[in-house]
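Multiple structures are listed underneath, in C-alpha cells.
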Structure 1
Amino acid sequence: MKANTKSGSDMLIDERRNHMLNLIQRDGRVLVSELSDTLGISRITIRKDLDYLESKGLAQRTHGGALSPQGSTLLDLSLQEKEQKQFKEKQRIAKAAASLVEEGQCILLDSGTTTTAIARELRRFSHLTVITNAINIATELVGTDCEIILTGGTLRKNSFSLVGPLAEDVLSEMHADILFLGVDGFDVKAGLMTPNLLESRVNRAMVNAATRVVAVCDSTKFIRRSLALIVPPKAIHTVITDDQLGDEDVETLTSAGIEVIRV
C-alpha cells in the first residue's frame, strides 16, 4: 500500500479519492489508520473521503475503514472459500493460541478455518479434552491422544458445524478451561458477529461454558459487521490477531480490559 504513492498533501482531492478507490478495488478494503499514515493527512479527512466514495456507491463504510461494495459482510461463505483467505495470518494466530494451552486442559473450539488451524497445532499435545461442534475439527484430531467430544446437533453443510437446540443443551452441561472462538465480524464497540443466527446461539453457549474466552481472528474481521451478534466485547478475555490491527482498535480493546496479542 505504501509503494510509489504521493504524499496526500501533494494530491488533488479527486486524485486522492481515486487512489483510495484503487486500493479498495485491489485489496477489497482499506483502513483509515493506514491511509492516514501512508498519505500523511488527518483521519478526519480520510473519513470524509471514504464517506464521499460511499455516497457514490463506490465503497461500503465500516468502523475503521471501508470495503469493496460488492463484498457484503452478510455472506455466509463456505469453509473451503474461507480456507485460503489470510492463510499465513491464521497460521501465526493458531501457533499463538496453542501456546496458551497446557496439558490436561479442556479446550472448546468452534467451527471455522482459524480454529481448524488451532486444532492442527493441538495435535502435539498428549492429554487434552477437546469439545467442538465442528465435524472437520474432530476429524483433524482423530489419531491423536486427545479425547474428542462432539456436541451433536443439526449439520450446517456450509461450515461443517453442528447447531441447534441439541448442541446448545449439550454445551450448557459442559465446562472448558479455554474457548477459542473464531468470528466473521468484530466491531470493537458492538461485539463479535457471525452471518448465521443458529451459529451465534451455539457460540454464545460456548462462551457461557468457558472460563477463558479467546477470540481468534485476523485483522480484516475488525472492519466487518455481520447479521447476528454473538456477545459484546466485555464477554471475552483475550484477542489474538495479526500485526495489521490498528493501534486505535487495540486501544479500544485494552481500555475495556481485554488482552490483545498481535502476531
Structure 2
Amino acid sequence: MSLSRKAKRSIWSWVALSPLIVLVLFPFAVMILTALKPPSEVLRQTWIPSEFHWRNFITMWGATNFGKALWNSVYVSTLSTIIALIAAIPAAYAMSRYRFRGKGAFQQFLLVSQMLSPIVLVIGLFRLVVWLGLVDSTNSVVIVYAAFGIAFSVWMLQSYFATIPRDLEEAAWIEGATPWQALIRVFLPLALPAMVVTALFTFINAWNEFVIALTMLRTQDSYTLPIQIFSLVAGRYTVEWHHVMAATFVATIPVAIIFAWLQRYLVRGLALGAVK
C-alpha cells in the first residue's frame, strides 16, 4: 500500500527536522544521564550509567538548599512579571491608541533601553539598592527585574495592541459601555494572547537572570536558582556534577511546563503580532 502524498510530506519534514531535534535535545540528554550516574562514574567517558541513581535528585534537594532557591525564583519571577504587566498594559494601550507629543522619542527610548546590558548598570543599581537598605533581599531583585521588564513589555504589547481594530471599542461605546468597560470587556480579552506571550518572555528573563541577582543577593536564604546552581561549582575543590546536573534539570522543568501549558497562546500571540 503506497503512502499518501500527505504522509510522505510528513515523513520528509521529520527527516529534515531530525538534525535540529537532535541538536536541541542533546544537552538535555547529557544533563539527565549525568544526573542519574553514580558519583564514581560522573567523570568517566561513558554515556549510559551502569546503574540509574534516581536518588541523586533527593540528595541534591537536601544538600543544595534547592527548595528555598526554587521558591525565591518563583517569587521573584512571578511578582516582577505581574508588576511589569500592570505598568506596561496602560502605557502600551496609550501608545497604540493615542497621538501625543514625544511619542516617537519615547518609542526610540524604549528601543535603546533594550540594547543596554544589565551589567552596564549594575554598579549604579547596587548603590541605589544599598541606599534603600534592600541588599540581600529578594524584593530588591523584584524591583530591578520589573523595571527592566516594563520597557520590554511596553515595546512588545504596543505592536500587538495596534493590530486590534478600534471599531470594536467604538461599537461597545455605542452600546452604552464606558471607555473603561470597553477596555476591560472588549479590548483586553482580544489582547490576551499578546499579554500571555509578553508575560512568558518577561518571566523567563527574570527566571534566567544571573548578574543582578549575583550582585544583590549575598546569603543562601535569598539565592535564586541561577545563583544557587552557580554556588555548586564556584569556589569548590570537588564539584559534585551529578548534583549540579540534577539541579539544572529540575530548574528547567517549571519553564518547560509553562511553555507547554501556554503554547496555544504563544502561537496565537506571535501570529497576531506578525499581522499588521
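A short reminder: the numbers here are calculations on the coordinates, not readings from a lab. Note that the structure is predicted; figures quoted are calculated from it, not measured. Cβ atoms are built from the backbone, for glycine too; each structure is taken alone.
Observations
- Once mean count of other Cβ atoms within 10 Å over residues 97-104 is computed for every structure in 1, 2, the highest value turns out to be that of 1.
- Value 0.55, calculated as FRET efficiency 1/(1 + (r/R0)^6) of positions 25 and 129 (r between Cβ atoms, R0 = 41 Å, to 0.05), assigned to which of 1, 2: 2
- Structure with the greatest value (metric relative contact order in percent (Cα under 8 Å, 6 or more apart), set 1, 2): 2
- Given 8.0 for mean projected area of the Cα convex hull in nm², for residues 105-248 alone, calculated: source structure among 1, 2: 1
- Structure responsible for -11000, with helix-only ellipticity at 222 nm (-39500 (n - 2.57) for each DSSP H run of 4 or more, over all residues; to 500) calculated and labels 1, 2 on offer: 1
- Ranking 1, 2 by FRET efficiency 1/(1 + (r/R0)^6) of positions 121 and 169 (r between Cβ atoms, R0 = 35 Å, to 0.05), the structure that comes out highest: 1
- Looking at percent of Cα pairs over 34 Å apart for structures 1, 2, the greatest value goes to 2.
- Of the structures 1, 2, the one that 11.6 was derived from, the read-out being mean count of other Cβ atoms within 10 Å over residues 41-48: 2
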